[in-house]
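Participant: Input: structures, listed below.
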Structure P
Amino acid sequence: MRKYYESHVDFTEIATVSNDEISKDNAIERLTEAGAINAKGKPDVSHLSTFSASISAPFFTKLEKRLSRRRGGIAEAYETLKQMQDGKEFTAMYLYIVIMYGFLEWRVQGILAQLPAVPDALKAFMGEFMSDFEEYMSEMAARQEETQPVESSTDDSE
């Protein structure tokens, strides 16, 4: 029997949230090399948007499946992240996503683990990620509507 309540997080996934300057400098270097930020440290929103789109769909699909039997399901995860975004708590959003990755038994992918080292890049990514999440939630609602039986209406006016 699998233990679905466990979440494993590797320290490397949260190292850039700490005050470790070496980890932050390495993260900035990796983000620059990847094209996520420019040499001045400004985020490339187009690059971050593409990156978000590449990781979000499989993440949301797996998360939806894993949370399907839990109260609130994936909608609860979306609302939690939305509340953090509204409060401009981007590092908290990142940590919540890291926990969800661990819950899925996945490792945080690519440059995502480096983003907390550059707060503006993290903010830009979270905006793109939440746009992708909102789109996924809309598509999920449409799928659910399609599978619902259509109630027939009877006309008693005859």
Structure Q
Amino acid sequence: MLSQLALPDPVALLDPDTGELVDLADAPYALIAQTLDDVDDLRRRLTSYRAALADEVMSRMDDAASWTVHAGVFVMTSNSPTTVEYDAPALWSALQTLAEQGRFGQAAIDRAVSQRVEFKVRANGITALRKLGPDVAQLIDAHGTTVDRQRSVRIARDL
């Protein structure tokens, strides 16, 4: 089973020349880079493998018109192959017309179609505003919070 794939714990790397495990703290960058590349390749292949399995399951579900399957200790679920998408602004406007005719109230429309306003801060705009003076920069800083973010390492072959 793939879930039983043996991985060294704590993390260690396999030296391709000797076959020996190398402690991560002692591994040269080249070995770490090669291992990252190998892991990325494995991830891509596993993603493709999983997609093929999922496609088969969904094909069988579609044939049976059942999107929940009990298989031993597992329950596999999927959504149906089609869904309805609405032109939300047009629907909201059409429902408003019916509400104005007294067919139902605004609360019914609000439960059916929600409006969302989203603010997005753009770094280049903030940078430009900061240049307008220390008072503007101070105001901007008062509305920002430094947070830790999840980081990753990209790897590419240096040709």
Structure R
Amino acid sequence: MFNKKGYILLFTLIFSLAGLFLLLGLSHLLIGYSKSTGSIRRYTTSMAAATGGALECINAIKECNLINNNFKCQKDSSTWIDFINNGFTSWTLEDLTSHTKPEDIINFFDWQKSYDNYQVFCKIVAVKGFPNGYLYAIEIVSRKTNHLETSWISIGYILEHSGS
């Protein structure tokens, strides 16, 4: 005859092992989910800082109140070389217009502001004049102080002059 106690012990061990693997799999899924929702939350916060910075940068452009390179306000970008040649800035034309990576905006910004632990940098990369105003190509980068979270947005802004 068979020993019933041995089978009961074996089945108990098998079910316990299956339960353990089930709990390990579930905890792995929960940890992975919490990491992904955390990264989405960080991106949204960085993007919110960039969006708020974009609105304030546009106001600074309207009032021609930039931190660096105030000559970019209401001046066609084809005239910027004259400001470089006349010593209004030590930056090169490439420094004034480059925007291929976030560091181009961060290192050569025209406007900057801090929001808690985020820094927002704004750079006018081109301006085109037309009879009623100016069209601005603007790049905005928001970066958390730990450099892990970065948002980058590009906007076009038309500043129209009211006719008299």
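Just so it is clear, none of the values below were taken in a lab; they were calculated from the coordinates. A quick note: this is a predicted structure, and the numbers were derived from the prediction, not measured. Cβ atoms are built from the backbone, for glycine too; each structure is taken alone.
Participant: Which structure, out of P, Q, R, was relative contact order in percent (Cα under 8 Å, 6 or more apart) calculated from, if the result is 20?
Facilitator: Source structure: R.
Participant: Suppose you compute FRET efficiency 1/(1 + (r/R0)^6) of positions 71 and 127 (r between Cβ atoms, R0 = 30 Å, to 0.05) for every structure in P, Q, R: which one lands on 0.05?
Facilitator: Label of the originating structure: Q.
Participant: Further question on the same structure: Once FRET efficiency 1/(1 + (r/R0)^6) of positions 87 and 135 (r between Cβ atoms, R0 = 30 Å, to 0.05) is calculated for every structure in P, Q, R, which label goes with the largest value?
Facilitator: Largest one: structure P.
Participant: One of P, Q, R was used to compute distance in nm of label points 7 Å out along Cα→Cβ at positions 111 and 143, and the result was 3.6. Which label is that?
Facilitator: Clearly, the read-out refers to Q.
Participant: Also, I was wondering about something else. Looking at mean projected area of the Cα convex hull in nm², point out which structure of P, Q, R has the largest value.
Facilitator: Comparing P, Q, R by mean projected area of the Cα convex hull in nm², the maximum is at Q.
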